[in-house]
Structure formats: C-alpha cells, structure tokens
1. Could you figure out which one of P, Q, R the value 18.5 for Kirkwood radius over Cα pairs in Å, for residues 159-294 alone was computed from?
2. Can you say which of P, Q, R returns 0.55 when FRET efficiency 1/(1 + (r/R0)^6) of positions 31 and 311 (r between Cβ atoms, R0 = 25 Å, to 0.05) is computed?
3. Assign the value 44, 26, 21, calculated as semi-axes √(5λ) of the Cα gyration tensor in Å, to the correct structure from P, Q, R.
Structure P
C-alpha cells in the first residue's frame, strides 16, 4: 500500500525518483507526487492519476536538486485528488513528508496544532506540521520526537530545505535503504532502487535513520545509534520487467513452470522438534486459499488437524492456541498487516511460528521462529499467480515432511507448459463470456479452494462479480442464481469426487446454465455436460490444484483484457496491504 522513494547523492534526484515510483506503482496508483530540495527551497509537484498521466502534465524530471522524495498513493484517508496526493508540506514550507500507513490519533494531534491551515483531507498531513513544530535545527530529532506522539502505523520519509539529509522511520509499514557509492536510496521495497544498487538495509519497527550522501545512521526507539550490515539482493531489475508480454500478470502466469522447478528444491523445516498437536494456517486473500489446499493435503497425509483462518479475523476470535501448536503465516510480501498481527498474537500465546514468504528479510520473515522463502521472484501484478503456485509447492513439501508421503512434483512444470500451450483456446472461450455480469465457480475437496481462487482472480482484474462454492453446497442456495446468463466454472478433473461434480453439472444444465469445465484431457463424459472445456493433463489426485488453477488464471486474464481493464493495477487494490 503506497510506494515511497527517496534519493540523496550527486545526480538529478527527480529523474531517478520517477523511475523508482514507476517500479513501485503496483503498490498504489491513484495519485502521485514528488518533492525535491535545492538552494534552500522545497519544490513540489503532485496530482491525482497514475504516474505516466501525472508526469505528462507536471514534468517531474525538470525539478531541480540532488535530494528528493516521491510517493505513489493507495488512498486510505481522503479520496484520490490533487490535494490529497503526497508528499505533504509543513505550514511554513520548510519540511516535506511522504507517509505510508495510518495515523490513528490524527484528530487528536490535529487539535494540538490549532491555527495551522490543513490543505488536505489526509491523516498524513498532520505529521508534516507536527515535525516542523518540533524542529529545533535537527531534523532527525524532530522526527523521532514527533513519532513518539503518534499512535498508528507508518513508513515516513522526510526532507527539509537544508537538503543535506533524508530522515526515515518505520512502524508496521516496510522501508528499505539502498546503499550506493556517493549516493543512497529509500524505497518501500527494493524494486525502487535495485537498478542502482543491490546492497540494502531493512529498517525494523520503531527504528529511524538519517541518510546522507556518504553515510547511513540507524537509531533504535530510544534514539541510540545501532549497527547493521547491508544485505545483498539476489535478483536484478530485468526480473521485474515485462519482457515483451502485454502485462506483468501474463508474464508471471507463463513463469510458473520455472517457478515450480525452482521451488521443488526448497528445503523445508519446522521450528519445533516434536510433532505439532495442531496446525494453524493464517493468511489473507490468495495466500489464504493456498492455506486451504494445505489443510486438505496435510490432514489427509499427516493426520494432523489443521485450522485455516483469515488473518483479519484470527485475533478477534480469541484463538485457542499454545505451545504444542504450529502457526504458519503465508504472505507474498511478508508485510501483510493482519497476518503480522496474527503472528505476534500466536507468539504471545507460546505457539511455534513458521512463515512462508516470498520477500527476503520482510517483517513477518524476521519475526517468525523459522521462515521458508518461496522462489517466485518479484511478482509485480497485483493479482497473485506465480506466488500462489510457489506457496502450494512449499505446502506439499511440508505435508511430505510431516507424513513421509512422496509427491512427484517433477512432472508438474511440463504439465503446466501443456496447459499454457492451450492459451488460444482459453482466449476464445473468454470471448464467449466476457460480457457476463456474474459467474459461479464450483469444486470439491482439494479443488474447492481453487474455485475460490478462480473466482477471486476474476473479481480482482475484470470487476465481474464471481463467487466460489463447494459444489455440494449448490442446492443449499446458490443454485437459485443459475440461468443462461450466469456461467458456472466447474473444476472437474478425474479424481475421487468426479462423479459428484458431474452430478452438480447435470443439475446446472437442467436449469439452462452455461458451464465451463476445467477437466482432464480427452474426457468424453465431461463433453456431454459442459459448453466449453479447458483441458488439463492428468496427474495424481492430490496434485491437481497445481494444474487446475492455471487455466482459471488465464481465463480471468483474457476476460479482463477483453473488457479493457487495467490488469496489473486493478482499481481500489494494492499489492501489499500494510494497514488493517
């Protein structure tokens, strides 16, 4: 949520910052702005819209100065508009801030700033005024003092007319510092500066830093200086570019065979010596559906009870969890606010914690007892695809480790390639249905979570209302929605529930429903009941989710493309949800 970038060095800041916020735009894209400091003055340009749109009007690269900060926004407080775009300037114009997070006590702080004219509807602007009020010639101390008054979450990047430093701080929202030679960088994540340096320092919660051209000083919550060595990023900017594909999402779907190959060799382990009494898998969105697949395979193979919970609900249910239990957090970004809060509660209650994460040294990874890094590489499309499939591979490997069962994952990449070779057929199917207003997705057992994930993909990127159901629940309400105007996507591979899903399809056809079936190739029986078939190769029953999800990703993609939606940046969504 929101992308923050900063630069201090000898080069023209605005030119570098524009590229940085383009790389961060997947984090937020309803407004954008930039501030540079030069010759004792703050220069600011900002507006509502995406980076390219706003830049075409404001010409960011022409801004002077070798120090600057920039921001691309995902709105929380205050609707997207020019006035609510970041950065925000203090009352005298001497201090500028970019902020990601939520200031929960901003109304109280605003009351303490009587007489100051606020120029936006955001909670963030209060920080700019508060920092100036506390400024006594030392920007770092003004920021540290101001943040002690704040309740909420923040990643904050601050400059002033002095232009000799950038001050940053974080609590609950990610912030990374790129270490260059005679220059330094700031980013909400490393994609902001990986084209310039692969050396990075990650800030922890309640830490701040003073960044100068040739130095970076980090301070803890008490203001004491601490030492931290930079780490090296193991990927380059080419992996975060489209590579000739129309959208990042399509590229990332096509990367999945290699992602599976890379993920098969991931070592898995547990943070406890004894077999857990229970396992809790907690996540949000797509990661949660990966967790549901994990529940099925772990309970079936290892016979350990598994509970799956939305991270946003876990804390409020007063969960019964303790020292004999294993808590597994799944998050692509490793910064998901609800998942992080659930992790902290589980640790507080004495549970052992394991994280399945795609981003190195992210907050959830650092705070877990153990972490398994997926090997999806940078995922830029907001709608997750390759990160999901890499999470599934890790969950299969965990199930194998717990049970001794062997899953032959080595055949899966080739089978995904075979599905991708059917792309034109899937595109033709999308042409038949892209004008529909509602979809139903149904599946049984392991493919019920895939029905949920397929429906989510369609909702996210095409804005079509879609619902996923356990197919046995159709007669308990959803069948009332069936008509020739509401297509049903049935996930129907040749597995142990095959005859049941065929019965569900017959019930839908009896009510004039249109059916798109994801089915095993050369299945003549399915052809009798489905209007369209998206074929997949056969595999062992437990592994079907690794295959059935792929045609659903492509179907959602091509429906969204036909509807001319902004696939990589769907409205109202952001890649990393770092506020509750």
Structure Q
C-alpha cells in the first residue's frame, strides 16, 4: 500500500501562478517595480507566485539581477542607506513568498501555456529552452504575445515536462485556451490538448462556479471522450499590480487565486499535487467570509458515477467489505476513482460515519494487500463531515491491469455500476497492460492511448447523427441451441462485447436486454414521439443521475440505446431530450 495521507498534517497555501511584470509588452502599469509586485502579493496573502511573462524570462531575470547586485554591493561594503533598505525589503518578502520562474508560451495557433520551473533553475537554461521552442532570438526579451510560428502545443508540453517544468494550460476555457472555445473545429485535437500526459493542470476562469456546465465538471473524468480527470486551478493573469477602478475584468495580483494543500512550501510539493490523484487538495481561494469549498459536499451532490462511489459501512457481515474491494478493483481497471466510506450516495440521508476509522483503514488496507492482485497502491485518509468521521480511499488507474479480487474475479466500472468483466473486456485490459509496458523511451500520450483503446468504430449508417456517448447499445441477438446471445456496444468507449446472455449480463446490460426484448418485436407499431429519425423511449432517474432510453431510425433498421446519461447527449439528441445547448 502507498502511505496513508493525512490532510491534517499539511497546510493550505495560497498561490497565484499567472503573473505578468512590466517585462510583458502589454503590462498596464509599466512603471511598477518588482518590489511593488512582491508587496502586492504580500497584501493578498500569497505564499507562492510564478512570474510568467509572455515568451520571456527577462522580468524574472531583472528581478534576480537587482537582488544580486544589491548583495554584491553589501559584500563590498558600498551599500547606500536606501539600497540597504531595498535589500532588506527584498529579503523579507522573498523569505515570505516563494517566487517561481516561468513564462507564458504562445504555441502554434495562439494557444497559451504556463511553463513554471523550480527556483534553482538557471535563467540561461530557460532562455535556451525558449530558443529551442522557436522563439526568435530577436524577440526573446520583448515579452510579446506575437512571436510568429513557434512550436505546437504537444511539443511544448513534452519539452517543458522533460526539463522539469510544471505545465499548465493557461485560461483553458477562455480566449487562447486549449479547450478551444470559439473554434468551429476541435474533436481529437481538443482531446489531445487537454488530456496529454505531459500536461499537469488546467487554469480555468470559472473555478468558483458550481454545476455540470463548469470547466472543472467537464474535465472531471466522467466525460466519455475525456477520461483523464484534470487538476483545475485559477490564476489572476494579472497585467497590473493594483485594482483597475474602471474595468473590473482587468485583475490585479492575487485577485483570482488558488489554495493548495501542501506538506511544505516548495516547487516539488506543488508539482506532486498535480502529479497525484487527490483532487481535494486544491480549491478556489476565498477573499470573503463565505464558507470554504467543501469537496465532500460537492461529491455527494454529484452522486455515484464512473469515478466515484459511496459505502455506508465496511462490515464483513452483509458483504459490505467485499463491495468496497470490488469497487477498488473496478476503479483500478477503469479510470481510477474515489471511495467514501461512512456516507450514502443519497444526498438526503445523514452520514452514518465510521465509528473507528483508523481500525477501518487498517482492515481495508490488509484486505487490499491480501486479496487484490497485482499489488495496488491506494491512499486513505480520515475526514470530518457533518459531525461524523469518514474514510476516503483514493484509487489510481492501475498500471498493470487486469486487477483481480481473490486471483480470479476481475471487476470493471461501467458508469455508476461495478460488475464482473466479461471475456472481451478482460482481453482489452490485457492489451492495455501490454501497451503501457512498451519500451520506457516511448511513453504514449493520452491521445495515442485513446486511439489504441477505441476498439471498434461506430457502424457506418446513412444518418449524420452519431450515437449517444454514454450507456449501451443492444445489437440484435443471435440464437444458438435455444439461447439468446447479445452483442453490447459500450457507447462510452466504443468497445463491443459479444456473446452476452441474460445470465452473464451485469445490471445495466441486463436492463437493456430486457427492455430490448420488450420493445424490438413490436417497434413498428409502438407510439414514439419522433424528432426526425431520433426518438425517446423513456426518461428516468437513477440516484442523482438522469437517464434516457433512446432509439434511432436508419435505412438499415433501428438502433436501441439504453441508460444514456446527460454526459452522452450531444447535437440533435439535446433537442430531443430538452437539454440545453450551452
């Protein structure tokens, strides 16, 4: 097991990793000094900042050179009184605030990327890196967004990561952001730019908002095309030191900041948060007295899904402990996820709590060690929620699938359901394991991984409307020796599973087979409210999740889709279901 983390042993630090200095050509207060910037960061109670001027490190270099010059004069005994005051002021502020060097890079097509490095990284190395990324030598000190043709987004991600940097997509959901808002193309490019393994986090402008339409919700790991959950932070993108009294959108230093839970104030600790799968260690910084962000309450509101589950107890009696193990195994075999013990998935129910949480952790840890193979490293911690003690288990996406309970029970996660994997799914897991143990020199990107994993493309039909992106499609069965064998298409990833029977079908599949057998024989005479070639068979709630059973008419016949969630609704399907187009 990995070590069990304790959030209580850590401390919240406030960070703003997107600041410009007068070294950026579009800075709105070019008369500002570096001491002005540090003083403002102190007023805003910032603990870590990054200087990220446009395509240059000249601002950070000038600040470092100013401090070094003052220290040299001090060593030579030639400091004037005002210089002595300035040096002491610098020392006090730099002791209080960790300043990280970096730059905001303009990649091909104008996408912006924050590239942030440890404080010991030599400035000359960063300038050399900018040149290697095709910043023209004559522009390396200009601090301009416009620098001509540079490097593509994925190359920047890879090169900066290989050079020890922290890679964050700047204002990803806004202008010049890799989420590509305002572009009439995207598709695989948008997936690549937001899911690549060399990208550590997304900077977003709506982190303080709640709801399914937010950027953080979109990249939560529940979307079919975006299975990698992304760390989301916010930064000020300050191009000025003080508040703009006229245009409120022109933020000053620290006006939009993030809190990060760290074991120490350091670049290494900060990067480790973004490399980990504990998404509760970042939250939007609050400037007012409003309550702090409660990630457990947010989880309850979201309910069970492909990366999240709840268990009220972990008792051996009644099989509760085994259910926990099955979910751990399923998360490891799928996208990873989080388990909450002592808490119901029903938001109306009060938390039951775990009476002896430390003992529960030891028990679950022992069971995972003894019964799940190959070895799986999870993290566990204890949280207070509404007066009760809860245990949280963070399960990574496993590196050596398939994982099994008691050597032979292989579980997978299908939407909000854990079930035994069938033959085709086990084959896919084995192939994934082989692919991920390819030569160490070739680490596949998220895009390559998805291309290799998307087993079967959608059938070619005469309709321009693609199938929904979640739920399951039932393909007409074949009968052998009086027994029906179905083919099930997982709409989330396109994987096709053959030879499914009623007996072997897990919950959603079993429901889909039953409904298909009810509807298919008399579908021509069934009353359906059609919108063109799309129809809705039923609409129902399952826990917190809205689900749909849908039908599509083609020249080849009818296609049946069951258990579709809102995440899978797109295009003309939105008009059919009444979903917003936003």
Structure R
C-alpha cells in the first residue's frame, strides 16, 4: 500500500501537466470497413440509424446515386464527370451524423495500369486524387481511405511495369517518389488538414524491414515506399497519415499488436529518406485491421482465429483491446459474411450480432467503457451488491471484515465492513469515520478527514474472467484529491496482476456529489477484487471527503 500515494501523486502531476499544456488524450475510434460500406446517398438517408452503432466512422464507396458510377478506381485514366462529383458532394454535405463523423472516401490504386513514366496518365491520376480530396473537404469528412492492394495490376511492383526493361529499379523509385509528391501537392491544395487512411503503408513489409539491406526490387509493393516518400515531400504539417496494418487480420495476442506498432513507428523509417523521417514520426499513426470473418470461419479455414477456451466474441474482445491499446487513434473492423447496416452489396445477409451473438454489446463496452458502465449501473435495479454496507447505512465497525489482509489495515472508526490504511511514510495522520448526518439519498456516509495519503478498503470474492460494474459517489470539502481503484488478490490474499489495476472514471454529478464508475474484467489467477476509496492531499481537519452508495455487481 505504500506505493499508493506515489502513484496517485504521479497521476495528479500528469493530469496537471496535460491541463497546462492544453493536451487532450486522443479518443480511440472504431471504423467499419466491409462489403456493406455506404455511399454518400445511403449515408444521407441512414445516418440516424448508423449513429446507433458503436462505430465512429465508416469507409464509404466513392459512387453516385444508385451505386453508380464507380469512381474509386483512382489509378486509371477514366474521366470523372463533374456532375457525379457534385452529386456525391451534395449528399455528403447534407448528412449530419452525430456519432458516425469519421467517414473516409474509398479510393484504390486500381486498375494500376498507368506506367510511372507516363506523364499524361499520371496527370489524370493526380486529378482523381484532387477531386476526391475536394469531395471530402466540401462534404465535411476527415479524408480518404486508400487501398493500395494490387487487385488487377501491380501498381507498385517494379517487375510488372511496362518499361521495366528500360529503367532500373532506382529510376522507377525516383519516378514513384515524384508521383507521390504530385498527388499529395494536389490533395493538400484542396484539403490542407486531410487524413489519408491507408489500409496499409510500410507495415506491408513486416519483419523484412529489419534486414540489413531490404531488397524491394522483386516485391509486389517495392515502389510503395518511394511513393510514400513523395507524400511526405509535399505534405504540410496538417496532414495525418494512418498505417492501417491490414496484416493484423490474423493477430491473436497482445504481443503481436505491440510488436507491429513498434515496427511501424520505428523500424519502418528505414524505408523513408532521412530528410522525411521527422515528418514520418510526427504524422504517421498506427492503426490495425480486425477481420471479423476469422471469428466465424471453420477451423480449417486459412482465415481462422482460434478462440482457445474462450467464446469467439471474448477472443475478439481481447484482440480488440490489444489493438486499441497499441493504436494511436483508429482500429477498423472488416467483414464480408454479414452486415452492420443495410446495403445493396449485402442484401439478404445476416447482421453481425446474429453471427457473433453479443458482439455489439461487447463493442460498446470496449470503446465507451464509462458510458457503458453508467448504463449498466443505471439499469441495475435489484442487482446484487457484492459489497457489505455499500450504502453506509450501518454504523461504525468494530472488527476487521472476515478474510481481509489486515497487517497494516485498521478498522477502528471505519464504517461496518470497511478497513482503512494510510501512509506513515507520507506523514499521513488522518482518520476514517462515519457521518450519520450526511448522505446522498439517505443519512449515513463514510468519511476521511485530514488524510494526506490513504484509503478505505473492502474486498469481495470474484471469478476470473468475469466482468463487474463498479460505482462510487463522493463529495469533497477543502483540500484533497479523491479517486477509486480496483486491485486484485489471489485466493490467499496475495496481491496479483498489479499492471491490471483499474481506476474508475468520473461520470455524472448530483449536486456536490460526483460519481466514479467503471467495468472491470477479473484477470486470470485473481479471486478477490479489492476496492480502494483513495484520498490524497488533505492537510487539516477542515478537509473532509464523504463516500456513499458504493456498488459492485457482476454483469455477466
């Protein structure tokens, strides 16, 4: 317990520094990518229904009304009609989603049949990129989703270029860099603060970039690093690039996501010219793709995620959490066999919650855990509270709660069922108590007074792998910082999995009373949840914290 004060003090300093610098944490967002992707027409018609799902955005077909014409084949010389561009822009601008705001217009490096030395052909491609950026800007969406995959011709493969016999790989790289610069110059003229969300950037090369001298001449995407280098040559400071790491489809562990994130942020810089590496570090975000079909495919499929002893949805949840933790902002979910919303491309297909029961609820719990927890608590009704005297209606305690670790915990003066600890090293000489005259709904609260560093404690039995909702109300007078924390113990009372401690998040107020709330999953090996109602920074007897209406209940 001696480390509690240090940890809380550190967190306070971090929060203060963030406030002083104006820094806000980047919200982690789920993006839907799949056969059911809407176009601007369907977004305009259906955004209110789309807003009800846990996604913050979606990939969007670059098509006109009636799903034609298709304009997503950007790396070709077909002319795009101004009236089609105008109609798509109008539909986008007329959609006003409240939640599904991070939509990206889909363009592809297809058909990919224009040689890098073809000036006239590349002038058309550049104008395609320019037009797409203009639509995104005027339509009020963050940017473009670029799919570099070689569906027809290998745009980025040196050996498949028409003039490969006449030009070396290095000469083609120079041209690819030139074209990348031309594309990005046109894009940023239209949309200086655009986001280019690529399904993959340099992550496509994987561990190959760790070789002393990676050989890209024979690689199907060997010219892609030079094209990206050209992007960086002309991109302004406002441009954000996202490496979507499509190769994460088969990832099934936290280690794989962390290793790929490190590869993208660090080692992949070797494929970028030295003068652009600072921009790469500053403006390239890490993202991950998750392939939903891998959780419903049969075990003999090449695209199958083994859930082990978990259900497919629980395995998906674990991988989603890993991906979100390692990503900078976005994680995208790609699916083919089912749909999230209506689409002509998936007419008659089942919805994903039918193939993966519980998936929608799981996504909400992961991407917006505080709101999800608040809903669970508000809807809890007669849910069994695992805490003893959680509403503090009972008086003071006279004995240690049965089964708790009590070596340096006291029960004198605490509410029934609760223990108290404070840091002698911090010089804390405060006191716990019970106030019969104060309460949020009814009289009776726990108190802490003049506590420089300490906490009220209660331990409850839990089951590994299960989830529990926790809620705590507090009110402050004078100095001090309050927080609530869930920790873990094994069956014999040994502290366990300290890296999985969880702090509750502020959520909601009732007058002077503030609520902290959260949902936690019990780590393997833990059989006890230890709830700590923490207090730091109180100085005098005038500094008081009241706690009321504590709640812990199982949600599965």
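Quick note: the coordinates plus some simple rules give every number you see, no bench work behind them. If you're wondering where the values come from, they're calculated on a predicted model, not measured in any experiment. Cβ atoms are built from the backbone, for glycine too; each structure is taken alone.
1. P
2. Structure R accounts for this read-out.
3. It traces back to P.
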